[in-house]
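For reference, the structures are reproduced in the following blocks.
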Structure P
Amino acid sequence: MNDKLIHIRQLIHSAKQLEGASAHLSRVLSARANQLHDAIKLPTQEAEQLLAEFAVRYISQVPEFIEAISEITQEAGIYDGILPLLNIASDYFLTPPEIIGEHGQLEALLYEAYLAHRLLEEVNDRFIGYCGIPLAPMDMTRANVIAHELIGEPFANELDQAVLFSAELLLNQYSFAGESFQHYIALHKSRGWSQELKRWPCLTEDLAIVLDFSTPPKEEVRH
């Protein structure tokens, strides 16, 4: 897994450099800025910059999450049961599915990061349903909603379907069972996640864009 993470970080670094020269993703996000859901709150003058910063951080969090989950599960003795999940999340970057197509490199990484984050979110949700605690103490729901908006429909919905397909295959083949899993569940039910969050602050890092669904949608202007 370490070799995969090194390769992913190299891909991200190279894509950032290319983006600095081409500003391709920035143009894509600029075009999307005025089409986002009303719940996404952005100051008008800083919208493009905040969206670009969000996208880069969202992409960069994937290897950080995979690394943190790897270490947490290795220490708990459940790594072998979680490795298939981490491999799929990593391979979204290293051997992306055909659905990604030909895009500017940082733009493609945004799509690949969305696949990885949504897969981790889906498995975390299933784990909560199975045993009452998350697999890891992270909640990317808000960030994934924002990324979904940045990618836009119908393509984001197609990516969601690809994630659900992968999650079903994964969870049909592997179960969260065994003595080590039971110990892991009991431990975190009793003491929570404070130790892990101190060691891996990336798991709760705020991505800085406000999501507020309390605001009613704008009414359409009728002529």
Structure Q
Amino acid sequence: MIEITAISSSSKGNCYRVTDGKTPLLLECGISFKEIQRGFDFNISQFTACLITHEHGDHCKAIKDVTRAGIDCYMSEGTASAIGLQHHRIKPVRAKQQFELGTWIIMPFDVQHDVAEPFGYLLANQDGDKLLFATDTYYIRYKFPGLTHIMVECNYSNEILNENIESGRTPPFMKKRLLQSHFSLENVKEFLKANDLQKVQEIWLLHLSDSNSDEQLFKNEIAKLTGKVVYVP
């Protein structure tokens, strides 16, 4: 049984908790440490580790305080180098080389974003659950059999983005960056269709754009496509 808690999910900051009832993990620490403490009732010592996808501040803002709190932070070597923090709690890992954290087996994998070496993570526990965590990527090249939980970025819709550019709400240069760094609703749909969703219990749509998304539309579209329970934190 996997339990997911979202404290923050946007360009202002991202922070989640996942647990199988035995090993709680922090996914991202892109908000202030005080916000993380409040979000988890000041029980920070519960976390076995923190997984970080890349070096942008909305994903690793509180990393200094998280390491000082005694929590190991796992990330790619490229991300560790880009963050530039020297600490024994920084634990570089490699794509497609699994490692264990408590009751979890974790497989990092490469994703596509405009940073040094971004990762997504596949988390499997001893009960046979599999959780996919992927954010800040415009494409996922892999297929994942047996998933039970999906946490995936759904940042914008091409239709909404184009409407905003035409109306002047979004500057045209933003389109190129979004197309090359973030997951659109349309690409999320293609990714989901390419994977076996038979065992999936719930889908979480993460990191929606403040101006180029529509929470209810995205939720309805993915629920209609998959027939699964969909959450938008």
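Bear in mind that the values in this text are calculations on the coordinates, not laboratory data. If you're wondering where the values come from, they're calculated on a predicted model, not measured in any experiment. Cβ atoms are built from the backbone, for glycine too; each structure is taken alone.
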Which one of P, Q has Rg/Rh (Cα atoms, Kirkwood Rh), as calculated from the coordinates, equal to 0.99? P
Where does the value -23000 come from, among P, Q, when helix-only ellipticity at 222 nm (-39500 (n - 2.57) for each DSSP H run of 4 or more, over all residues; to 500) is the thing being computed? P
Tell me which of P, Q gives 1.00 when you compute FRET efficiency 1/(1 + (r/R0)^6) of positions 73 and 185 (r between Cβ atoms, R0 = 30 Å, to 0.05). P
For the read-out Rg and Dmax of the Cα atoms in Å, for residues 41-96 alone, a value of 15.8, 49 was computed from one structure; give its label from P, Q. P
Out of P, Q, which structure matches 31 when relative contact order in percent (Cα under 8 Å, 6 or more apart) is calculated? P
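Starting from the value 24.9: which structure in P, Q was mean count of other Cβ atoms within 10 Å over residues 113-120 calculated from?
Source structure: P.
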